[in-house]
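Pasting the structures in now, so scroll down.
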Structure 1
């Protein structure tokens, strides 16, 4: 909690501006282009990232497609991961947040005006509907970042099992799939001190539709899971 208190202290004078900015966009979503709404939220996330006393080391950024849709599938260790993605992704993308975040003050407003489809992990039918929406929007050219573990790992740099449905959406949309490895971001919140944390983020080369054409989604999920875990074991 020490680091969270420190971040809030660093953001103290900016919070009112950000809060009322979020409310403005939420009330008048249709008046503002999506790009403007996205860049506003990205600015908040990048500011918060710089208040965390971390040292992000980002590699493989050249592997992110410059245009068109793709599915990025990083492992997930905590909320800091989202800040990292907004730091890296200059052009708009979408994520699938858990439904509970929609009830958080200001956060829910931002997710709604960014049109992120929230998922109810306790409702299988609704979850399938959200994944289908992601697939449809990827075919329309919108990049997605989906965490295939389905929730954050509570085992440090050890990955949870990857859910094959995540990959099915990208495979059906026939978009490049970009695996990504996140290391040590769990320390940002779990270590109750202000010691500077070195967080690593590595993007692998995209797996193109022709490369996974003859694979099943569970085979691809296992392949990418092992690829990410092996990289983390070597570099973390």
Structure 2
């Protein structure tokens, strides 16, 4: 039997990563940050001198394998070839690179199988967050959320994150980068950013983290319970 999958999609700064981590902990599920995978590709390409829009270079890079792994304890970290790149993949530059490489068909094709494999290997279930989890990676996900928020709210959150990491990025620059990325993600030909028809849309503007997590947890439990009940009836 396939594990339960919770998909969380939405634009940058909507709170996907934070909500996904806390929801995974509450449900006892594995947490898979697909955005970190694309960020790692962007970082690996930059280090290898491969352009983010160089399809052939990206193909060769990914053919060698992307040695990425996630460590949950004592704190969540992203490892690339054994190196902790948790902070390195969160800079504004790599964020822009992730948006570019994620639109390349060669990259999406190579990583689709990896993302599905990571989700299906989770014995208790998995929470995956990104931009096309509920529409492309796991269209059959048991629970689908689409988190969004106003442009200003999302930019302020990202600005605060950068400040906490010691990165001095002007708020207007964050907002400008965000709007360009939003447009790029929505208009790309491959897996554009959009809510799945059956996704639960949550506008996080004006809500604190605890409220969003509590609401997501309650709704996820309802959907998971319904799915379990239906499976039970079908197996009788």
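Laboratory data are not the source of any read-out in this text; all were calculated from the coordinates shown. What you see is a predicted model; the values in this text were computed from it and never measured. Cβ atoms are built from the backbone, for glycine too; each structure is taken alone.
Which of 1, 2 yields -1.20, -1.21 for log10 I(q)/I(0) by the Debye sum over Cα atoms at q = 0.32, 0.33 Å⁻¹, for residues 79-118 alone, as computed? This value belongs to structure 1. -14000 is what came out when helix-only ellipticity at 222 nm (-39500 (n - 2.57) for each DSSP H run of 4 or more, over all residues; to 500) was calculated for one structure; which of 1, 2 is it? Checking each candidate, the match is 1. If relative contact order in percent (Cα under 8 Å, 6 or more apart) computes to 28, which of 1, 2 did it come from? Clearly, the read-out refers to 1.
Source structure of the calculated read-out (FRET efficiency 1/(1 + (r/R0)^6) of positions 71 and 215 (r between Cβ atoms, R0 = 35 Å, to 0.05), 0.75) within 1, 2: 2. Each of 1, 2 could give distance in nm of label points 7 Å out along Cα→Cβ at positions 167 and 223, but the derived value 2.9 comes from 2.
With FRET efficiency 1/(1 + (r/R0)^6) of positions 175 and 191 (r between Cβ atoms, R0 = 30 Å, to 0.05) derived from the coordinates and found to be 0.25, which of 1, 2 does the value describe? Computed on structure 1.
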